[in-house]
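Some structures are shown below for you to check.
We did not get these values from a lab; they are worked out from the coordinates using the rules stated. Keep in mind that this is a model prediction, so the values were computed, not measured. Cβ atoms are built from the backbone, for glycine too; each structure is taken alone.
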Structure P
Amino acid sequence: MSNGECNAIIECTGLEKTFHDGSRELRILRGIDLRACEGESLSISGPSGVGKSTLLHILGTLDRPTGGTVLFRGRPLTELSRAEINRIRNQEIGFVFQFYHLLPEFTALENVMMPAISMGARRSECRERAEELLTKVGLADRMTHKPGMLSGGEQQRVAIGRALFNKPSVVLADEPTGNLDEKTGAGIVDLLWNLNRTEGVTLVIVTHDDAIAREAQRWVYIHGGKAVERKSSGTSA
């Protein structure tokens with residue numbers, strides 16, 4: 001997808017993030033320009049500590065930048081009310097993290113339903129969608145298992161199902177293979193690429209692994225607080 005054809009879901013311009021550690025000022029992001037286009041897969045890579053996860057959290061409204069602008073569907077987040085930002089976070093964005101963040105006392109099925117249950121929906125209303133998603137991520141026979149009975153890869157598949165529950169416009173995945181062995185991680189990445197293709201959901205994946213990053217349709221490398229676009233193989237397309 002060329003920039004001319006890009007219908008940006010999330011876009012940032014001149015994005016900056018500075019942390020203060022006592023008397024020290026740590027400038028992590030130094031003017032990032034980036035956009036995630038509708039239906040595409042976008043990877044963000046770079047060395048440890050360059051601010052990849054910080055950038056993703058800002059794009060997902062979990063954190064605020066020190067400077068610059070973040071737009072969601074062309075609207076600056078600074079112009080939106082807290083209620084509007086919460087709605088975007090809950091309904092338009094799905095999150096997948098390195099450490100799953102599943103609730104241990106609930107089954108896989110219940111964990112996938114949690115985004116709707118937490119907003120007051122009845123389980124009976126959510127069950128069909130949750131079963132559909134768990135089947136899609138390859139866990140049709142593990143729905144009643146609690147996280148402690150699932151492998152790391154299975155737990156991450158549950159987390160992906162949960163991220164997709166509200167039919168988000170974009171899924172933000174922060175090092176989704178970072179806690180998995182190489183083979184299991186490869187299966188998770190293949191699943192994410194496939195969901196991007198079949199569901200049409202925009203996928204933004206942060207990874208330290210350039211081999212994974214180059215498979216996306218677009219690849220951005222973070223270095224020195226700046227974003228540089230690299231040539232991807234686009235094999236996920």
Structure Q
Amino acid sequence: MDNLYKYLTEHSTPQTEALEWIERQTHIRTNHARMLTGPVQGRFIKMLAAALAPKRILEIGTFTGYSAVCLAMALPEDGHLDTLEINDELEDLILEGFARAGVSDKANLMIGDARETLAVLRKEILEEGTRPAYDMAYIDANKREYPDYYRLVFDIVKPGGYILADNVLWDGKVYQSPVPQDRQTLGIAEFNDMAAQDPRVESVIIPVRDGLNLIRKIPGIPFEK
């Protein structure tokens with residue numbers, strides 16, 4: 001832990017016991033603990049969600065459930081979170097974390113490929129009307145697919161709603177010259193360009209940890225059905 005992150009952690013509200021458990025289990029039971037949201041960013045997205053006051057949140061990329069718990073804790077009593085994860089081996093860990101955090105009644109885990117699940121959600125929301133649209137979406141999954149996630153999620157977030165994306169600075173690779181040509185970096189760079197150039201939204205990149213892109217759908221744009 002570098003000195004800056006240590007200072008930020010020590011001077012932010014401590015994480016809950018349930019989040020400490022998820023963090024510990026992530027280090028013990030996975031080989032990708034670096035992907036964990038962590039206490040500083042977790043506190044930030046929880047407070048941001050509480051300020052934006054969504055009732056329905058969609059998360060793309062659960063991993064071990066840390067960010068999902070942070071988002072669910074910000075929801076009102078009648079709020080709901082759908083969270084998508086491709087790795088079914090993490091299901092037991094995720095669900096136990098939800099139970100320990102007391103958010104099992106608000107958080108619904110959907111296992112499967114995110115793009116396929118999003119296609120189903122789009123059909124249910126836009127065509128069948130069997131599921132309400134979301135007030136907020138949080139993207140933190142396969143970096144190569146960020147542009148696809150943006151296209152798929154845009155119309156199922158209500159006008160005036162928010163799309164938040166993690167890792168948009170990608171260790172500084174997106175602003176290197178020249179930009180590295182690996183698929184992950186190119187995917188994130190394209191996503192950031194899409195948001196910056198989209199007249200239907202306003203956006204700002206916040207340099208918290210590896211970068212968060214906060215995107216707001218401008219009210220007055222017709223909700224497509």
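A few remarks follow.
- Origin of the derived value 28 (relative contact order in percent (Cα under 8 Å, 6 or more apart); candidates P, Q): P
- Label whose coordinates, when helix-only ellipticity at 222 nm (-39500 (n - 2.57) for each DSSP H run of 4 or more, over all residues; to 500) is calculated, return -9000 (choices P, Q): P
- Origin of the value 0.30, where FRET efficiency 1/(1 + (r/R0)^6) of positions 92 and 156 (r between Cβ atoms, R0 = 25 Å, to 0.05) was derived from one of P, Q: Q
- Sorting P, Q by mean count of other Cβ atoms within 10 Å over residues 20-27 from high to low puts Q first, with the largest value.
- When FRET efficiency 1/(1 + (r/R0)^6) of positions 76 and 148 (r between Cβ atoms, R0 = 25 Å, to 0.05) is computed for each of P, Q, the largest belongs to: Q
- Of the structures P, Q, the one that 1.6 was derived from, the read-out being distance in nm of label points 7 Å out along Cα→Cβ at positions 188 and 212: Q
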